[in-house]
Structure I
Amino acid sequence: MYRVNGSAPAREIVDAVRAIEETADRMRRLTAAYGEWRIFDAGAYFDLTPTQTGDLVWLTERVSTVHVRFFADLLLPSFQRAIDYWQCTYVPAYTDLRHDLREGLPGSPLLRDGSGTLAAHKLTAVQAEMIDRWHRTRSVIDSVREALADGLTLASMSGAREERNRWRRCWRTLPAPGVDPALLPPLGGLPTLTLAFDFPLPASRQPGRIRRLRRNRERRRFRR
């Protein structure tokens, strides 16, 4: 259900649209299914392993509603490849350059004229690849959102605003020095495929329900 083929952008987009629509349908059916569980098991309901559940699903019960989020961006192979490259290649290259600068060696990630340290040249090449991977990911996400624009999935379940608010604190700090502007997009323009859905918490599970029922019964008696 969640498998997205990333061999070509067109195939990735088609598979992602299908996976997100099916996930959204399963989230909608939670309205009826949630009350059937004494203790809700998100992994079992969404057919995910514990690790996948921890990465993809966030669910919380409120006073009278249940809020569930599904981080669908993580289903995209292009997104996964960008994250892997950032973590395994980009960050180590940037760390090496920062070490050279602390040691007083000349170099800058912005030097492209043959001067500077080996770490600086390495980061220049790595940063170019990181930008390319980010642009490819952004293109796929934009295309998936466009394909879903005519349906009800994003119209009723888009978690974009909530997702941006979750990361707003990071945009309030200065970016690390030497990072290419192409890797510093404005928060308001960032697309996301995160899904969010609210539905009523079953009455039997609502905290204080017995107290409210007694209070309402007493009010009705008083009015009579």
Structure II
Amino acid sequence: MAGIDALLLLVLIPAGAATTAWIVLWRSAEATRRGFPTSGFSSSRGPIATVGAVATVPTVLGMTLWWIVAPIADTFNGPARYAPSEALLLYAAMVAYGSAAVSSALSAVLIFRARMRSILGTDFGRVLPIAAIPFTGVVFALVLNFLLVGILSAELHGSAFVDITRIPSATTAFEAFALAVVAFPVAAWVSNHVDDLSGRGFARALIAMEAGELPVLLGLVQGFLAISALRMP
């Protein structure tokens, strides 16, 4: 493993997903304005700019994480300080973050694109909270990565020791988390079937998205317990 792997998984992949989401949604907004010229859409670019900013957040957070992880990732190529299984564990953690970033961007595209008329109209304030839910997966992955990096960094400096026998279960926990974030695009697809966001419709659409968060929340708990078990007493 090298710092280039960290750069790819934590920055470049999230940035690519965010850029793709921005382009798709910008074109969708322009097509919607042309297709419904009499709908009274606001001429403001604010909603679309906000959408783009939301999609960019995982990249910004990923850059912060990369700045912290890269030195540790480079250490794996130097003198033997870590077990090979620890390199695999860190790689799985970074994959979990990259997966969460892609999942959040895909979910945003599905939700914003399906509800573009609402975004350009008067319901942007209702659509945004629904689309923001998948980004909790990014936050969860960020927290788990920070916890893992804290332990690995402490081990490097001799202030903590990792129980090697616990590493496989922690690696599995990160792999499970990376799979769990797939629930967000599925939940977005279900949520989009609620056409009317007024009244109870908004609650139903929101609940559908929250249901997609449950597997990711379980993944967070599993990851937290697995990471906590790594530190030897």
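Couple of notes before you dig in:
- Answer label among I, II for the case where mean count of other Cβ atoms within 10 Å over residues 9-16, calculated from the coordinates, equals 18.0: I
- Taking distance in nm of label points 7 Å out along Cα→Cβ at positions 185 and 201 as the criterion, the largest value within structures I, II is that of I.
- For 19.9, 68 (Rg and Dmax of the Cα atoms in Å, calculated) the corresponding structure among I, II: II
- Read-out helix-only ellipticity at 222 nm (-39500 (n - 2.57) for each DSSP H run of 4 or more, over all residues; to 500), computed value -16500, structure in I, II: I
- FRET efficiency 1/(1 + (r/R0)^6) of positions 97 and 145 (r between Cβ atoms, R0 = 35 Å, to 0.05) derived as 0.50 - corresponding label from I, II: I
Read-outs: derived from the displayed coordinates by stated rules, not from any lab. All of these numbers come straight from a predicted model, not from anything done at the bench. Cβ atoms are built from the backbone, for glycine too; each structure is taken alone.
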